[in-house]
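These notes open a run of structures that come right after.
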Structure P
Amino acid sequence: MSDWQRQEWVDLMLDECETWAVIGLHDPRRTAYSIAELLQRKGKRIVPVHPLAEPVLGERGYATLADVPFPVDVVDVFRRSSAAGEFADQAVAVGARGVWFQLGVIDEGAFRRTVAAGTPMVMDTCPAIEYRRRR
């Protein structure tokens, strides 16, 4: 498990990565929404990625990661573990600097593929938790 949350990769994403594509960001009642708000408060640009492609938190939405017409630093995945791996693969394909699987989202195969492709990945934690640990 500790390999899933390498501090150097957590730090890279929280400190050096500015544009976060949030997979599954749509519904204000879901955790993805409150975490996207937190990221915005921390100065990050969020990019909602959801099949409905609606604007969220003042940012234009996109139906797929491939539709985003500018570079994305981190792909933050709010999907069931069984559906999350494809988004790690897409993140590598679009050249993201990192992949973040949220608390409870675990796909060891996706972790191995992503890291083997040279892309840092954090799994089974949340930016809110990691920011709190820094206090």
Structure Q
Amino acid sequence: MAQQKTLPTDQSVQEYLNQLDDEQKKADSYELLKIMQEVTGEAAVMWGSSLIGFGRYHYRYDSGHEGFSFLTGFSPRKRQFSIYIMSGFSRYESLMDKLGKYKTGKSCLYVRRLSDIDTLALRELIAESVAYMKAKYPDPE
């Protein structure tokens, strides 16, 4: 069975964010950090070398593969932010209409800068996704 590759680390979130060269990206990262901490009530934890996660859930696939992942999180990539909405987007159509300028993947919201989106809609999206994930995948510990 394959081992889980992205796991929580002891790396400091602040040290990681402080090394960002782009001052706007750094400011937006700290704002996302604040939003996600407030919405989730969870501390920020580095997962791998570049993902900042909040909370966790346990998953198990039909194949038998299982592990943990964060409930929500983000990564300040070079071109854009990757904001992880682990429940996906299909159940949040009205919120997505309010959000602003973005692209999506399966569970990833891509945003160039926070000023491109409505952060109140983002807060609601995060809150609803986290509540859904906690209900669907209760943490066994």
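A short reminder: the numbers here are calculations on the coordinates, not readings from a lab. Because the structure is a prediction, the values reported are computed rather than measured. Cβ atoms are built from the backbone, for glycine too; each structure is taken alone.
A few comments on the model shown:
- Origin of the derived value 24 (relative contact order in percent (Cα under 8 Å, 6 or more apart); candidates P, Q): P
- Which of P, Q yields 50 [percent of Cα pairs over 19 Å apart, calculated]: Q
- Which of P, Q leads on mean count of other Cβ atoms within 10 Å over residues 49-56, largest value: Q
- Source structure (of P, Q) for distance in nm of label points 7 Å out along Cα→Cβ at positions 17 and 121, computed value 2.4: Q
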